[in-house]
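Got some structures for you, see below.
Laboratory data are not the source of any read-out in this text; all were calculated from the coordinates shown. None of these values were measured; they are calculated from a predicted model.
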Structure I
Amino acid sequence: MSNDRPHVVAVIPARYDSTRLPGKALASIGGTPMIQHVYERTRRARGVARTLVATDDARIADVVRAFGGEVAMTGAHATGTDRVAAVAADLAADVILDVQGDLPRIDPEALAACVAPFADPAVEMASLMTPLRDADEWRSPHVVKVVTDADDFALYFSRSPIPYWRGARAAAALGYRHLGLYAWRRATLLALAAAPRSRLECAEELEQLRALERGIRIKMVFVDSAGPEVDTAEDLERVRHLVEGEG
């Protein structure tokens, strides 16, 4: 990047009332709350000038302040993107990076890779993709797939296997697994947050389709992995064992 590189602020949306694992942001992993793992790894990402947690829960805010982190209190919001946009409205930043609070092993290099495309002034939005591990992931509605053009801009995201193979699928899947990390130009994020939900977004329950339907190109960056996501109690135990093994 040149000396004109954009000013990037990372926002970690965190809520207490997770549907499948309430309080997971404060779950202890190796004696440290999960939100602190995410915060500290995000701060180490090259190109990120500032990191803060966005929450409407005093318990999370107190824990973040206790370890020296920065907090922005918000109202209740339907999605993490809405929460990030509410904070971004008051930030002096060129680019906003949304880091999910349930990625305690997030690789700082993956975050750096997500913001790197903004060296190009034409890029409005970026996200990450990684290889599909097997046919089960390709078929699973719980795994979001993405297919891209020749320049690695997203063509479509889906919970369905894409593309459709008319004959026998003799080769590896053409799509990738989408990782739910996003970076936007601040103005792009605010415009998307203010826009109504789109038809495809409602059909697939995928917010990023709102951007595609509005003509916003999403630059997809390939990474080997972003680390395990903690969505269930079983996920949490796996990450705990991983951290204990490293210790």
Structure II
Amino acid sequence: MNLLELRGVRAAYERIDVLFGIDLAVPQGSVVALLGPNGAGKTTTLRVAAGLHQPSAGDVLIAGRRVNGTAPEELARRGLCLIPEGRGVFPNLTVRENLRMMTYSGKSLSAIEDEAYRRFPRLKERRKQLAGTMSGGEQQMLAMARGLATKPALLLLDELSMGLAPIVVEELYEIVAQIAREGVSILVVEQFASTVLGVADLAAVLVHGRVARVGTPRELQDDLSKAYLGGEPG
């Protein structure tokens, strides 16, 4: 079953069209990479899927049910979690206080902390530290820990690698692969193919608001040139 499906989705900002009939599916328990250069429409596609930007045409389906017009908070209650570009943590709160904010979901702080520190041991070492004073990689780990505290069925990640060292990115994507093995469906937006293709089951290449190609990472290797995406596929 496709946990997320976009059918003929068009979207615009005021009178400027940015998506032109996007067809995209995320099968249950899989990692799908949405690739393309800056300005291709990747983040807009993610915002449409998360209910943050309404499509001007087409359908958004979650677990086979049309959700056009559904509020983002209702989609979150149905199991969708978006981790936006730019970390998405409270910089003036400690790690522990950031995690405490997630107790609204009904889970106890101790349960949230146990899971967060199991998955991201470094956060336990930083639990009393202000989030804004941590490294970019540690802030991204905290953002992921906060999102995973809601036990999502569908995880949307926007530019997970933004501004991070390659070794940190590799560590984060190992965690992404582990999350997928636990049954979570993941749609991840990346500009640089090499950072995500090692863990992706499928990839879609977005160009000028249109899906140019969909396939396995191996099938798309020849299409992902350095000049095209700004990074060699790996």
Structure III
Amino acid sequence: MTFTFVTLFSNLVEGYFNDSILKRAIEKNIFSVKYLNPRDFSLNKHSKVDDTAVGGGAGMVMNPQPLFDALDSLKKEDENVYIVFLTPVAKPFVQNDAKRLSNKSHIAFVSGRYEGIDERVIEKYADEVFSIGDYILTGGELASLVICDAISRNIEGVLGNSDSLTVESFETPLLEAPSFSKPKLYEGLSVPSEYLKGNHSKIRSLKLAMSECKTKFFRPDQLKKHCQGVK
């Protein structure tokens, strides 16, 4: 698997892969990370990549030429590259998308800046367009990293224990039950007593009940899906 970040600011992305699980996955050649800067393809003598919006409006828009040429070069290098754009005006990215996209061989994330990307670029090159939430960021790099992280941990070999994937939130409609570590008692606060008795059937029942409570409080929409599934 290869991830390519199409961004004006690769330094905002690179550091994320210098530690922890993803660094080890790269060292094991489970996946690789590349960067492509649209500014390197600008025909403007000052290497500009933005211009005023046609029809008026505040701010600047990333113009098509640098991105057209950058993405054309990427597709010439690998015709199977799957190109993803990040924008708040798109469908929400969810866990099932992360699992599905982990089977791709090469994904490119196109990060917008300024007031966004000329729509013609998206219309021509986007295989898929995602939003990570109903809020606005100063650029698409953080959103690209969020989606890349979610996808990469579903690639075989990235996590030390692949069973971890089966008990996480959003693998079912319910949110994951609370987790506890040792010591069993800390500053007067104890883990649930049922956890200490070794009866795995009762522990599973308690975890299910706590998952339902947490989901009811934080995500009642997800609890509704769970109840419909139970019926």
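Check the numbers for relative contact order in percent (Cα under 8 Å, 6 or more apart) across I, II, III and tell me which is largest.
Looking at the calculated values, the largest one is II.
Taking mean projected area of the Cα convex hull in nm², for residues 132-203 alone as the quantity of interest, name the structure among I, II, III where it is greatest.
Values: I: 6.3; II: 4.7; III: 8.2.
Biggest value here belongs to III.
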